[in-house]
1. Using the calculated result 23.6 for mean count of other Cβ atoms within 10 Å over residues 131-138, pick out the matching structure from 1, 2.
2. Out of 1, 2, which has the highest value for distance in nm of label points 7 Å out along Cα→Cβ at positions 107 and 227?
3. Kindly point out which one of 1, 2 the value 17 was derived from, the read-out being relative contact order in percent (Cα under 8 Å, 6 or more apart).
4. Of structures 1, 2, which gives 0.70 when FRET efficiency 1/(1 + (r/R0)^6) of positions 51 and 75 (r between Cβ atoms, R0 = 35 Å, to 0.05) is computed from the coordinates?
5. The value 87 for volume of the Cα convex hull per residue in Å³, for residues 19-58 alone was derived from one model only; which of 1, 2 is it?
6. Assuming 0.55 is FRET efficiency 1/(1 + (r/R0)^6) of positions 91 and 235 (r between Cβ atoms, R0 = 25 Å, to 0.05) as calculated from a single structure, say which of 1, 2 it is.
7. Computing helix-only ellipticity at 222 nm (-39500 (n - 2.57) for each DSSP H run of 4 or more, over all residues; to 500) gives -26500 for which of 1, 2?
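Bear in mind these aren't lab numbers, they're just calculated from the coordinates by the rules spelled out. Everything numeric here is computed off the predicted structure, so don't read it as measured data. Cβ atoms are built from the backbone, for glycine too; each structure is taken alone.
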Structure 1
Amino acid sequence: MSAPETARPPHDARFYLACIGIGLLAGLLSGLFGVGGGTVIVPFLVLLLRFDQRLAAGTSLAAIVPTAAVGVISYAVHGSVAWIPALLLAAGAVVGAQLGTWLLPRLSLTVLRWAFVGFLVAVIVSLFVVIPSRDSELSLTLLSGAALVVLGVVTGILSGLIGVGGGIIVVPALMVLFGTSDLVAKGTSLLMMIPTAVSGTIGNVRRRNVDLVAAAIVGVAACTTTALGAWAAVLLDPFVANVLFAAYLLVIAVQMALRAWRGRPRPT
């Protein structure tokens, strides 16, 4: 028996314009910060086009594939992609996402959200303390390789549990824990997202949780600004880049805190 069809908004002029605008903004932030853009795509699809949360998440994940691919190329031109570490992260993330979806009904979502808010606050503080050199590289050893797989698993678990994109976790972790250049962290994060997003999109298409027209328009529009964001990231001073990324994370932390507050147990 096939999955029920999720209600979709009409594909009128407003729909197309909204998808283009969402894509342009998501692509810019994706290239600038090394994130997938889902933190922009999902809420705007819900607010502007009345997508339900499941359809918005599935559509966002599909749109991320071409966006991340263009971002990887843009960073690779500057030699800012660690290819093997990205594959190790992706392998861990694929496994972790399965664990996250298995744990989801067994854990308190509100507690998880507050814990993630605490994590983001700690990351924001660290971004003002740790400013990696642009010359820093991600050296691969047996120990660091194992640590990257663990980081990928943790990222995948959190993605499966609370729907956050990998870049929000991977980029600051590579900078703070591995001492990686901010550019290498962003390029590597984008590469890690591609196999993870492809895997998730295949499952979402089977469950009819993707508006393929919206995903295509958002993805193509995002591709036009991703390279611009990556170019801006190269020009920015590392400290300024950290400040901007911290501001972006603060917005995500506030959103997550609001969700946690609304989902708190009510007194009877």
Structure 2
Amino acid sequence: MALLTCHFFSEALGVSTAATVLLPESARGQIGMGGADVEGPPPVLYLLHGLSDDETIWTRRTSIERYVAERGIAVVMPRGGRSMYADEVHGGGYWTFLSQELPRAVQQFFRVSDRREDTFVAGLSMGGYGAFKWALREPWRFAAAASLSGALVVGGERARFVRDELVPHVWGGADPAGTDDDLLALLDRADPATLPALYATCGAQDELLDTQHAFVERAAARGVDVEAHVHPGDHDWAFWDEHIVNVLDWLPLRR
């Protein structure tokens, strides 16, 4: 795999930002690591980080580069701040950056597929929420979306601590319940026939597990299929390093 750090300017954020990018290559001469021959532009996975991290964290804390090498898939890991991948009331336009600027920049800078069947999104914690929000708001863009330990409920009393203590700059004290930042409301408005495949996994000891349960229950009530899993584990990198492999195995990659 080729590993790149891409710095570029964002109009939505008003500052330069960055993304870490993995691109497939045939590298059969490497000891202990192979590559995949990809005909044409490779499929692409947008992989989102959590609340306390940045665009480097997936390559620092997991073996994502090794996992995707044999699959021939590009990975784009953008910088998302502490934004909940939303247009912040007191901050940057991270939703606009993620959903509009980033895909354009990826197509401009890199030779990757722009076909829906070759495009996927996943993330952990805040990034799991961001991945599902992007998939539900723009289902035409993705073939599949996955959440690992996602913070999948941001509206109502159960999410007050997140809004008031962890990310008060995002919604400015308002409750996003019922808005396009509320995954449960997005499920209520979704056409199940148009949605990408959805996958959710969480640790049995993770305090965010109840938000996954709430999302899956609402999805079932709306006729939306979600492949959901609960495994032993907590909200940590041991769990995410193990289970990102399951996500990659689940992706509907064209062979």
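1. On the way: 1: 14.4; 2: 23.6.
Considering all the candidates, the number was obtained from 2.
2. Numbers: 1: 4.0; 2: 2.8.
Sorting by distance in nm of label points 7 Å out along Cα→Cβ at positions 107 and 227 in descending order puts 1 first.
3. Numbers: 1: 39; 2: 17.
Considering all the candidates, the number was obtained from 2.
4. Working: 1: 0.70; 2: 0.95.
That value comes from structure 1.
5. Numbers: 1: 53; 2: 87.
Among 1, 2, the structure yielding 87 for volume of the Cα convex hull per residue in Å³, for residues 19-58 alone is 2.
6. On the way: 1: 0.15; 2: 0.55.
Structure 2 accounts for this read-out.
7. Details: 1: -26500; 2: -7500.
Here the read-out was taken from 1.
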